[in-house]
Structure I
Amino acid sequence: MNDPIEQPIGVFDSGVGGLTVLKALREKLPFEDFLYLGDTARLPYGTKSAHSVTRYALQAAKLLVDRRVKILIVACNTASAIALPSLLELFHPLPIIGVIAPGADVACQTSVSGKIAVIATESTVRQGAYHKAISCIRPEVSVVSIACPLFVALAEEGWIGGPLVEGIIAHYLDPLLKSPSAQKIDCLVLGCTHFPVLASSIRNVVGPDIALVDSARTTATAVKHELRIRKLLRETQRGDGKVRFFATDGADRFARVSEIFLGKPILESDVEIVDL
């Protein structure tokens with residue numbers, strides 16, 4: 001494949017959560033081909049050391065780079081927070097985009113009050129990645145981050161609506177929403193790629209006045225912009241783009257769970273097991 005425009009876009013995550021990013025990318029870039037890798041044998045990255053996360057991310061990226069992708073998307077908040085500098089250094093000049101910077105940028109554009117909340121996994125909150133990214137853009141902004149570890153399990157089990165789900169969401173968010181300091185919060189960042197599938201239930205809990213920033217959609221917008229300025233964007237209609245799926249373990253579960261995040265089913269036979 002000699003024409004860089006015709007090369008696929010590479011996307012990787014520790015598992016299936018990054019499929020929300022893939023879904024947003026396909027909606028925004030319908031003519032592009034994609035390679036998606038879920039490192040399911042070693043998930044979750046959020047419980048691993050920074051050294052391990054970096055090593056895993058470099059290995060996942062290499063598999064996609066070796067297949068000649070034209071841009072690489074790190075569809076994992078933990079890997080974006082920890083491994084992005086190493087990825088940029090090792091694979092320069094390949095363009096690489098993580099999910100944190102686009103979400104932080106849109107949050108800063110969206111918030112009028114300068115009070116932003118971020119919900120994420122424990123690892124992402126511990127790293128302070130969104131706080132750092134937001135502070136670089138708008139230093140005066142106040143950021144509060146909340147770890148919501150059960151949200152990942154809810155999403156992967158397909159429990160995305162109803163009183164039980166909204167009760168769990170409220171358990172995590174009520175202390176924030178009902179505190180005096182929360183009165184001016186006008187923007188909530190969904191800082192995990194699993195969380196967009198819970199967006200409707202989160203909206204029911206937080207009400208209509210707080211803007212929700214979906215890092216999957218913001219990343220897709222950033223990718224389209226990057227491809228356009230690099231003259232790598234496919235803009236000629238020739239049918240929908242194709243997707244190849246790779247996983248490091250459990251093709252059956254990957255296929256079964258993927259419908260929750262991708263919005264459409266895939267077959268177990270569509271998932272190629274690879275060894276990193």
Structure II
Amino acid sequence: MKKTLLAVMIISAMVFSFAGLGLAADPVLDEIKKKGVVKVSTDANYAPQSFLNDKGVLDGFDISVAKEVAKRLGIKVEFITPDWDLITAGKWGKRWDISIGSMTPTKERKNALLFTMPYYSSPAQFAVHKSNTSIKKVSDLAGKTIGIASETTNERYLQGNLVIEDVTIVFPKWKPGKIKNYPTDANHIEDLALGDGVRLDAIFTSKQTLAEAIRSGCGKGCPIKMLGEPPYYEPLCFALDKSRPGQESLLAELNKIIKSMYDDGTLVKLSEKYFHTNMIPKL
């Protein structure tokens with residue numbers, strides 16, 4: 001009787017164990033591939049990264065990157081456009097699988113999200129008036145008046161107190177004569193465009209902002225030129241929901257795909273198409 005009861009208990013345990021294995025979540029990568037579609041969250045109003053084009057279809061750098069990722073996974077892509085705070089909060093409940101939306105991997109966000117390696121960056125960039133001939137390198141800005149947008153990473157860099165997660169910042173040995181604050185980047189670009197040294201000697205903003213201003217002509221003319229190489233890059237990554245189990249295989253595969261897109265020039269090509277400049281840092 002005891003042996004029979006013991007045998008029944010062992011068999012029952014085995015049944016429940018196998019049932020548990022069957023109910024256990026597949027690695028996310030396998031789960032997505034079985035469905036044949038990856039759900040990607042993005043923003044429909046964030047040009048040129050992601051936006052609705054004239055045909056009412058999602059377009060932009062991030063959209064093109066997501067489509068290429070799906071292609072290399074051998075599946076289709078479906079776009080979801082939740083509010084940004086819902087994406088950064090994590091606990092997505094499988095409503096979408098990946099965020100491909102130009103997200104900076106901050107310390108706070110890492111509490112809820114997992115991040116891939118950067119797929120592009122926001123390079124900081126100095127610029128001077130196009131007619132200037134005396135400022136030939138960044139160190140020549142010592143003692144000069146530089147315009148920046150308030151409460152930005154660019155301002156903190158010039159103040160010497162910028163901190164970006166997982167980024168080593170090398171601060172300049174020179175000091176500006178004056179840092180002039182503006183509400184937005186557009187304001188200091190306009191002031192520099194007035195003339196060399198009229199209100200500003202230089203400005204400091206993102207490379208893509210300058211590239212777009214130069215390309216578009218700032219509306220009424222934009223006689224400015226970039227100066228030197230970007231002093232730092234703010235990394236932008238894909239994000240995954242940290243609360244969803246089995247993400248390791250997907251994270252590894254996404255990093256592999258991003259690396260391949262670096263190596264074959266796909267990311268540079270898309271950057272130049274949408275940003276009109278190369279925003280892909282060297283690995």
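What follows draws every value from the coordinates through simple rules; no lab data is involved. As the structure is a prediction and not an experimental result, all values here were calculated from the model. Cβ atoms are built from the backbone, for glycine too; each structure is taken alone.
Consider the structures I, II: one of them gives 1, 5, 10, 13, 14, 13, 11, 9, 7, 5, 3, 2, 2, 1, 1, 1, 1, 1, 0, 0, 0 for P(r) over Cα pairs in 5 Å bins from 0, in percent as calculated from the coordinates. Say which.
Answer for the origin of the read-out: II.
Given that distance in nm of label points 7 Å out along Cα→Cβ at positions 43 and 235, derived from a single structure, equals 3.6, which label among I, II identifies that structure?
I
Which structure, out of I, II, was helix-only ellipticity at 222 nm (-39500 (n - 2.57) for each DSSP H run of 4 or more, over all residues; to 500) calculated from, if the result is -11000?
Label of the originating structure: II.
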